[in-house]
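Read-outs throughout are calculated quantities, based only on the coordinates presented, and are distinct from any laboratory measurement. The shown structure was predicted, so the numbers you read here are calculated from the model rather than taken from an experiment. Cβ atoms are built from the backbone, for glycine too; each structure is taken alone.
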Structure I
Amino acid sequence: MGSIRIPEKVLLFCSVIYKDNEMREKAVVALQQQFGKNSFCSEPMAFDFTDYYEKELGSDLVRIIMAFDELISRDCLPEIKHKTNQIEAKFEDNGKRRVNLDPGILSLENICLATTKAYSHRIYLSNGIWGDLTLIYKGNAYSPLPWTYPDYQSEGMKEIFNHLRQIYKEKIQC
């Protein structure tokens, strides 16, 4: 029989997809007010892997990845997704989002995104939120799975997450 133990805290990050810089700044401030100081913010990247958000957010979308300074308990992900949904709703215009916020957690072994949509590979967490195992760490890098979104499979995103893993590793070794 295995021993039950509470796992190491994890690094909270959030993908911010937006059209204009003013909206990005408002979202960044709202996220910092909710989750504290960010320890990392990527350079803006074109979000051109899908047109999924175009009807709502428009075209020529951009994304940043933010990571927060304070490590969190893994079981906080559903609560965090509810908070990011509230932030999105705060900035809606005529019932349409102006920013898309996708929180996730990074551990030494994997990256998990929070989602409101069920699917075969997603595990129900609580309060209407599923966990999407997106990347796993193997062979000295985060690697995609058959269902990993194309943008999370990109070299740029994997570089960001491998960098964040080093930041995380330093935090848990202190």
Structure II
Amino acid sequence: MLGMNPVLIRLTITLAITWLFLSGLFKTQLLILGVLSIALVVWLSHRMGVTHHRGQAVFVRVFEILRYWSYLIVEIFKSNIAVTRMLMHRDLPIKPVLRTVSATPDTEMGRVVYANSITLTPGTTAINFTRNGDILVHALHEDSLHELEDDVMAEHVRHIERKQDWQDN
């Protein structure tokens, strides 16, 4: 039985807000389909055990995530411009480099979000995690890696991580 599990309640609320925000339509038939979809996702999440990751509850922090997405969209836009300038330049001033970057977010999920954010940013690709937890990154130009080494993106990822000492049942 699903019961009154706080994690599932937060998941339901988050999915409902996201669905309403993305749909923008308030017709009865669509609202009923939305409720059924959300109920199915919450039930499947509970049955699959994905609401708890290695014993720690996965929390959704809506405002922090929206803040992070806006930061990431700006970074993607700036990187698009930089890569386009490099590729349109007559001399093609690329300096491909492969280097490890510290994965400093606190949780495994935070490190995965960080690696995915690196890959989403044009001109850089997270290739793999090394044995010591760093991320092997390929970049079209070494300046892109300098920005990653400044740890600004990792700091933004750390803001969306939730440090939780207790576990939900």
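Can you tell which of I, II yields 62, 41, 23 when Cα extents along the principal axes in Å is derived from it?
Values: I: 55, 35, 32; II: 62, 41, 23.
Working through the options, I get structure II.
Given -10000 as the derived value for helix-only ellipticity at 222 nm (-39500 (n - 2.57) for each DSSP H run of 4 or more, over all residues; to 500), which of the supplied structures I, II does it correspond to?
That value comes from structure I.
Taking 0.6 as the value of distance in nm of label points 7 Å out along Cα→Cβ at positions 85 and 141 derived from one of the structures shown (I, II), identify that structure.
Values: I: 3.5; II: 0.6.
Source structure: II.
By the measure mean count of other Cβ atoms within 10 Å over residues 29-36, tell me the structure among I, II with the highest figure.
Result for mean count of other Cβ atoms within 10 Å over residues 29-36 over I, II: largest is I.
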